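Each structure below is given as structure tokens.
Read the figures in this text as sums done on the coordinates, not as results from a lab. Just so it is clear, the model here is predicted, and its values are computed rather than measured. Cβ atoms are built from the backbone, for glycine too; each structure is taken alone.
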Structure I
Amino acid sequence: MPGATQTIDEELRVVRSRLGYSPALDGVRGLFMLCFMAYHFGVDQLAGMWVCINLFFVLSAFLITRLLVEERVQHGDIDVWAFYRRRARRLLPGLFLVLTFVLVYAVLWADDAVRRKIGGDVLATLGYVMNWRLIAEGDQYFGTKGGESPLRHAWTLAIEEQFYVLVPFVILGLMLWARTRRRMALVLLAGAVASAVWTAVVGFHDASDYPRVYYGTDTRAQALFIGAALGVWLAPGRSGALPSFSRPVVAVAGVVGVVSSVFSFVVVGPYSGWMFNLGGMFFFALGSALLVIACVDERPSWVHAIFGWRPLAHAGRLSYGLYLWHWPIWLAVGNGRLTDNAIIEFVLCAVLTIGIAQLSYQYVERPVIKRGVRGLLPSVRTPVVATLLPVALLAGAGLAVASSAPTAPAEPTVAVPQGPPPKIVAGQPSYREGKPARIGVFGDSVPFFLVDRFPQETFPGVTLDNYSREGCDLLSEPISWAPGFQMGNEPKCTAMKKEWPQELKSNGDDVLLIWASPLLAVPHIVDGERLWLDDKAYLDLIRSRWDRLRRQALDAGATQVQIVNVPCRKPVKDSIPEEFRVVFDSNPAIVKEYKEPKRINRLVEQWADSHDDVQVVDLHGALCSDGYPEEIGGIKVFNDYLHFSPEATPMIWEHVLGEVSRNYVRARS
């Protein structure tokens with residue numbers, strides 16, 4: 001949601017303009033803003049509302065550019081300083097109020113992690129660079145539900161202010177160089193295409209790419225370029241006449257604009273890669289431009305009748321305040337803070353947001369728009385100082401609040417229970433010292449942390465070599481948590497897959513212990529298709545990768561390969577990263593397999609049975625015979641949705657090494 005949600009009638013008060021006021025434009029903005037608020041207030045069905053940010057970028061660029069072109073045509077120049085002054089009058093009063101509230105929130109309610117960052121967030125907001133701060137932090141817009149900045153939404157304000165700094169000079173340059181309206185519009189459309197192509201080059205391939213393509217000024221510029229091109233095309237000429245399109249064109253534009261918007265809100269998911277990689281944002285921005293065309297046309301139409309409805313138009317006039325206030329209000333009094341009743345929470349946040357936005361608009365923003373600082377403080381003689389003073393005070397207060405937050409605590413050291421670890425099942429085999437003496441462990445983050453925390457003193461006579469990495473999938477093909485959302489292997493994982501056979505040979509490992517991964521329960525992109533465990537090609541691919549691991553291990557000197565099957569899990573939706581939560585909505589079968597991996601473990605058994613030198617370590621049968629185990633012997637088994645707890649590590653190895661040792665001895669007897 002952009003920061004410069006100025007209304008046309010307000011701009012008319014500060015620039016002599018022949019442009020008429022279009023209630024429908026405000027109505028579109030108001031309706032979409034209310035829906036955007038609803039999504040943030042818990043209406044998950046509106047997850048596609050993030051696409052409406054394109055509409056606000058298009059709309060703001062259209063309004064600003066059209067006014068600047070008109071000013072240049074009518075007066076022969078653009079008063080850049082007056083333009084900046086108008087922008088400051090429109091944007092700063094509401095922003096100062098919100099920043100004051102956010103600082104109070106940080107002191108009274110926010111957790112320490114938010115307080116530690118609030119100084120930088122306030123400075124980035126005041127400097128209109130919040131989008132690049134979020135990129136530097138790797139912030140996931142659809143990310144975790146804890147520790148969000150109450151100023152995260154200021155990223156759109158930053159992009160628009162960066163646009164405002166440049167657009168007067170761009171328009172002046174284009175009008176001197178391109179001269180004709182057609183050429184100017186074509187140049188700006190070429191800029192939109194270039195931005196869309198560049199966005200695809202930057203690319204969204206896995207979660208780490210998302211902040212860059214989502215928050216980047218360059219990737220979002222395509223919508224601004226399209227809005228600016230439309231503003232140039234529909235600006236009045238020297239005669240004051242407003243260009244227009246024929247009725248059939250306007251009618252089609254209205255239908256396509258509304259349909260494309262509704263379609264995007266319903267169909268586009270949080271991590272739809274095609275929006276960035278295949279020009280989706282560009283085409284939906286074009287759809288927004290068509291809706292603008294239908295709204296600004298002066299002839300009566302159904303678009304005017306619907307979107308020109310007075311309550312919607314009034315919401316549009318409040319949209320800047322609604323946007324500024326809704327997110328910090330949600331974090332302060334919603335988000336489960338006061339009640340678990342979603343309806344009460346929604347109503348409370350909506351009433352507070354609308355009420356505060358109305359008061360801010362009526363008693364703070366409008367007086368400043370009309371008369372500047374003197375609209376609030378008639379006796380002020382130096383408006384510039386009166387503007388800069390709040391900036392300095394807010395920046396200093398933000399830094400002071402941040403410095404008052406306690407230092408981030410160090411990672412707690414978990415005390416591992418002393419003595420022999422408890423047995424997972426009665427009568428489980430014990431590890432025989434030296435049989436085998438050295439084991440190479442291959443897999444993802446689950447075995448990586450188990451080896452990293454391996455209690456060597458508990459198991460004398462065995463050495464573990466870690467050929468595992470965090471997030472390292474068995475397959476090199478990208479994981480697809482949801483359609484359009486892919487996540488490839490990290491560079492460290494790719495390097496490990498190349499290097500481990502030589503390391504195994506150098507270390508002299510007797511056994512390669514493969515850990516079957518729960519990641520196999522998630523679809524992968526294979527030759528351009530999204531495949532899962534119900535597809536033969538996918539199963540064949542998994543078997544072939546295990547076959548390759550087996551050959552590499554035996555060729556490197558191992559005498560045996562063993563594979564640990566996958567235990568049951570309990571992936572509570574709120575406990576896992578939100579970028580992975582989309583899988584809950586995309587395919588319940590995936591979640592079912594993740595909880596109880598019957599298909600994966602059946603595949604493990606079949607693969608092991610096909611090779612005389614491969615044995616299965618049945619961790620699933622030990623842990624999950626009576627369902628998901630919360631605790632064993634008073635020890636918590638898992639510490640999250642995926643990994644074993646540090647306290648449980650010794651007993652997991654007690655069982656696994658016992659079975660590995662038994663399998664090893666049997667194979668050699």
Structure II
Amino acid sequence: MENSFKLTRNDNGIAILTMDVPGETMNTLRAEFGEQISTMLEEIKADSQIAGLVVASGKPDSFVAGADISMLDACQTEEDAKQLSQQGHQVFLALEGLNIPVVAAIHGPCLGGGLELALACHQRVCTDSKKTMMGVPEVQLGLLPGGGGTQRLPRLVGITKALDLMLTGKQVRPKQAKKMGLVDDVVPESILLQTAIDMALKGKKAPKKPKLSTVNKVLEGTAVGRNIIFDQALKQVNKKTQGNYPAPEKIIDCVRQGSTKGLLKGLEVEASHFAKLVMTPESEALRSIFFATTEMKKETGAGDTKPGELKKVMVLGGGLMGGGIASVTSTKAKLPVRVKDINETGLSNALAYAYKLLNKSVKRRHITPAVRDNQMALMTTTTEYKGVKDADIVVEAVFEDINLKHQMVKDVEAHCGEHTIFASNTSSLPIGQIAQAASRPENVIGLHYFSPVEKMPLVEVIAHEGTSAQTIATTVAFARKQGKTPIVVQDGAGFYVNRILALYMNEAANLLLEGNGVEHLDKALVKFGFPVGPMTLLDEVGIDVGAKIAPILESELGERFKAPAAFDKLLADDRKGRKNKKGFYLYNGKPKDKRVDESVYGVLGVSPGAGKLAEQLAEQCVVQMLNEAVRCLEEGIISSARDGDIGAIFGIGFPPFLGGPFKYIDALGAQNLVDKLTQYQSQYGDRFTPCERLKKMAEEQSKFYS
């Protein structure tokens with residue numbers, strides 16, 4: 001195996017240990033590197049001429065992006081995983097134990113095991129580049145930092161800041177890292193190595209005390225104060241995770257144990273907890289999401305077809321969606337975008353929306369005012385079809401009206417080039433119907449964003465029967481440039497995400513009409529693992545929007561999509577949700593004081609009682625979603641279980657720790673799900689009829705994933 005580490009010596013006595021994994025664009029730590037690093041460290045210890053050591057990367061744009069996650073999947077037992085952690089501990093203890101100064105020279109991503117490597121060094125210097133980011137994101141994989149991070153990070157930046165980084169997985173920029181004491185200096189990339197060498201020449205320094213606020217000094221300075229921090233962190237974690245994610249609690253315990261019993265005991269606890277977490281179904285599910293999204297980044301969505309070039313974009317409509325789409329196009333994709341609306345008010349709103357988002361980044365000091373202004377300059381506006389002849393893609397974000405969309409198609413074909421892609425941001429209308437008005441239907445495609453555009457990671461790329469492979473590949477590439485995760489789905493009412501969501505929401509409305517309280521319903525589904533409950537979601541999306549989509553789905557997909565009477569009753573009382581501050585909840589106070597609008601029960605003609613158990617409510621809603629997801633796969637709306645899982649997680653917040661609808665069905669067992677659906681069918685009717693694919697899988701005892 002080719003060595004990934006090279007040791008060079010300078011005339012001034014400083015050695016440079018360079019990590020450069022052959023054949024990879026980024027460095028990742030692997031189990032087999034342990035022996036290589038240990039050999040290097042023995043060589044350094046034996047050489048009395050070496051007065052200091054700089055640890056650097058041979059990659060131009062990254063330090064170490066973390067550990068190779070695939071080696072965790074190779075662990076057959078808890079003991080296998082524990083040995084991985086202990087091996088890392090041994091190497092980093094040896095590095096930390098060198099009697100010469102060790103300085104980490106950091107440029108680019110320094111994450112997970114990469115940051116743990118840097119923490120084992122005596123000092124750290126990083127570049128001021130926007131590419132440089134530091135963090136321990138293991139919690140997002142259902143894990144904890146297993147290379148000593150739970151012990152060294154609190155000692156360096158303090159318990160409170162360390163817990164914040166580890167429990168959220170957030171990444172910090174160079175200035176933030178310097179301010180919190182994570183690095184000792186921030187310099188331009190051109191002098192990074194020389195600065196690290198100069199720091200090493202000054203000799204080994206005693207560890208610095210963490211930079212703490214007055215309050216944190218008091219709390220972290222005593223056993224009683226530390227217990228308050230840990231207890232509060234645990235309360236906040238349980239409130240946020242609803243007990244569905246085991247990693248945060250284990251992280252808190254590692255830090256607690258290390259703060260009271262010392263580094264070595266802390267490392268022992270860390271290795272044990274890390275091993276247990278590796279083997280949990282939650283971590284396995286979260287790692288599967290990581291692998292799936294990584295795999296999808298390499299795909300064009302259209303086989304071997306290469307995407308076309310993208311130089312200019314046009315957005316039709318300056319509303320909330322249009323403004324959001326234009327914003328991510330200019331800021332993330334860095335493409336010039338021309339927004340067209342029928343009046344100046346719409347255009348002003350789109351510009352104001354984009355400016356507001358960019359200005360938030362200025363206030364947080366993530367970008368400068370000059371960068372904001374340069375990115376705003378990429379957005380131009382028009383009330384006519386001017387300056388759009390050379391647009392490569394036009395994203396239409398107008399009202400859900402088929403006649404209006406037909407007019408948009410005709411206008412774009414009349415004013416833009418023959419190659420221009422027409423992408424409709426429809427949420428429910430079949431793309432094939434929109435393409436009927438096109439003379440170049442091969443250029444027509446759906447591009448379904450979720451609101452708010454700047455926050456929601458998923459985009460559905462919807463191909464109708466006549467959409468060309470080139471159009472698909474180019475649209476997928478465009479969505480990726482915007483920072484989105486695109487899934488390619490076939491045409492049909494509601495596509496994939498809204499289709500599975502509709503039955504879930506309908507069932508929640510049915511349960512509400514049975515007399516289950518609004519808050520009881522919401523809490524039940526949040527406990528299950530959704531970010532918000534169905535009633536809150538309906539208020540946020542708009543009750544009127546849900547009511548508008550329902551008839552389209554029913555006419556295209558049949559009786560099982562018939563919306564309950566709740567929607568008509570709510571709209572008759574002018575209840576649209578948050579947008580007009582009249583829905584299931586009251587909107588005249590602070591968000592944390594959110595309370596149910598009790599008058600909604602009178603409108604619906606129900607008297608909320610004790611209701612069903614939370615587990616029953618969640619199950620009745622979720623089995624509808626699971627059944628419809630399988631039906632979408634059966635009909636070819638989605639091409640794989642993987643795409644269905646990613647679509648549900650990134651599009652509607654299906655609980656990530658369950659891995660998505662298809663992973664969850666595998667865990668439940670197809671027969672178990674069929675039995676539940678059949679039971680509900682006997683109680684409530686044919687809307688719960690199990691689909692044929694599920695019944696066949698139950699007979700064959702098969703799974704979606706091998």
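For relative contact order in percent (Cα under 8 Å, 6 or more apart), which of I, II scores largest?
Working: I: 17; II: 9.
Across I, II, relative contact order in percent (Cα under 8 Å, 6 or more apart) peaks for I.
Matching task: -19000 is the computed value of helix-only ellipticity at 222 nm (-39500 (n - 2.57) for each DSSP H run of 4 or more, over all residues; to 500). Pick the structure from I, II. Mind dumping the intermediate values first?
Working: I: -19000; II: -15500.
So the calculation was done on I.
Have a look at I, II and say which one yields 1.4 for distance in nm of label points 7 Å out along Cα→Cβ at positions 134 and 398, as calculated.
Of the structures listed, the value fits I.
Where is distance in nm of label points 7 Å out along Cα→Cβ at positions 30 and 502 largest, in which of I, II? Could you put the intermediate results ahead of the total?
Details: I: 6.9; II: 4.8.
Structure I comes out on top.
Given that Rg/Rh (Cα atoms, Kirkwood Rh), for residues 214-589 alone, derived from a single structure, equals 1.03, which label among I, II identifies that structure?
Details: I: 1.11; II: 1.03.
Source structure for this number: II.
If semi-axes √(5λ) of the Cα gyration tensor in Å is computed to be 58, 28, 21, which of I, II is the source? All intermediate terms of the calculation are to be shown ahead of the outcome.
Values: I: 58, 28, 21; II: 47, 32, 25.
Attributed to the structure labelled I.
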